[in-house]
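Structures incoming, each one as structure tokens.
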Structure P
Amino acid sequence: METCIRWDAMKAACPTRQVIARIADKWAMLVITALEGDEALRFSELRRRIEGVSQKMLTQTLRALERDGLVSRTVYPTVPVTVEYRLTPLGQSLTEAVDAIRDWAYGHMSEIELARDAFDGRAASSP
């Protein structure tokens with residue numbers, strides 16, 4: 001893993017903030033999860049796997065991930081045109097971190113629900 005002193009995410013001008021924002025986005029994390037492994041997926045397959053994502057949001061997310069080198073897009077000259085997406089090696093290197101965040105959420109959801117209920121109860125009883 002490459003670390004450089006010139007990167008400091010705590011600084012407003014640091015370009016790593018953009019990367020962190022990209023990979024911390026819920027749709028990006030779900031796309032990375034859906035594409036995990038060697039399987040390439042078509043747009044419609046991705047949209048079916050990721051419930052609730054709009055066509056526009058999925059398109060924007062895939063373009064952003066492609067721009068950052070995390071997803072590759074392959075166009076096949078068929079009628080209609082076939083487009084497939086897959087994680088690049090760089091994108092594959094991110095799956096372990098995404099999986100860890102998802103697993104953490106699964107493992108702590110009960111605690112989070114209790115905390116939310118307690119907070120909402122306090123907020124409801126406040127004047």
Structure Q
Amino acid sequence: MRNKVQNPIISGSIRAVLDLSSVADTDWHDLSSSDFIDSTTGSACASGLSFEWIGVENQGSAEMFIKYRARTLASDPTTNEIAVGQIFSDDLGTLRTSISTIAYKKNSASDVVRVIVGLSAI
């Protein structure tokens with residue numbers, strides 16, 4: 001950072017949302033851009049977009065988990081993964097690696113969870 005000025009953080013040109021409340025298990029699940037609905041058009045997002053920002057609203061009674069890569073197995077452990085309380089957000093566009101798949105694991109099958117993302121073309 002020259003002169004203590006930071007480059008702008010890119011949060012993507014598409015805002016999209018996904019309600020995970022209907023997922024009735026506690027397995028790890030992968031998500032890509034085509035799983036989300038564009039909040040400006042109401043249509044499914046294109047496949048192959050990059051995650052630039054993520055926000056999670058977890059109304060469950062305990063932490064859920066996310067990771068910035070695809071799952072290996074539905075039964076992957078949660079050790080060393082990101083724990084998500086009620087509210088979580090992160091600027092994925094600042095990471096050195098482009099993220100095109102994320103995975104999540106709810107704590108309880110009945111938990112109400114919503115994910116909002118910022119997406120952009122890779």
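Values for this structure:
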{"item": "Structures P, Q, by FRET efficiency 1/(1 + (r/R0)^6) of positions 23 and 79 (r between Cβ atoms, R0 = 30 Å, to 0.05): label with the highest value", "result": "Q"}
{"item": "For 2.7 (distance in nm of label points 7 Å out along Cα→Cβ at positions 39 and 103, calculated) the corresponding structure among P, Q", "result": "Q"}
{"item": "Source structure (of P, Q) for volume of the Cα convex hull per residue in Å³, computed value 178", "result": "P"}
{"item": "Value 103, calculated as volume of the Cα convex hull per residue in Å³, for residues 15-70 alone, assigned to which of P, Q", "result": "Q"}
{"item": "Which entry (P, Q) yields the derived value 42 for relative contact order in percent (Cα under 8 Å, 6 or more apart)", "result": "Q"}
{"item": "Origin of the derived value -19500 (helix-only ellipticity at 222 nm (-39500 (n - 2.57) for each DSSP H run of 4 or more, over all residues; to 500); candidates P, Q)", "result": "P"}
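Values in this text are rule-based calculations from the coordinates and carry no lab data. Everything quoted here is computed from the prediction, not taken from an experiment. Cβ atoms are built from the backbone, for glycine too; each structure is taken alone.
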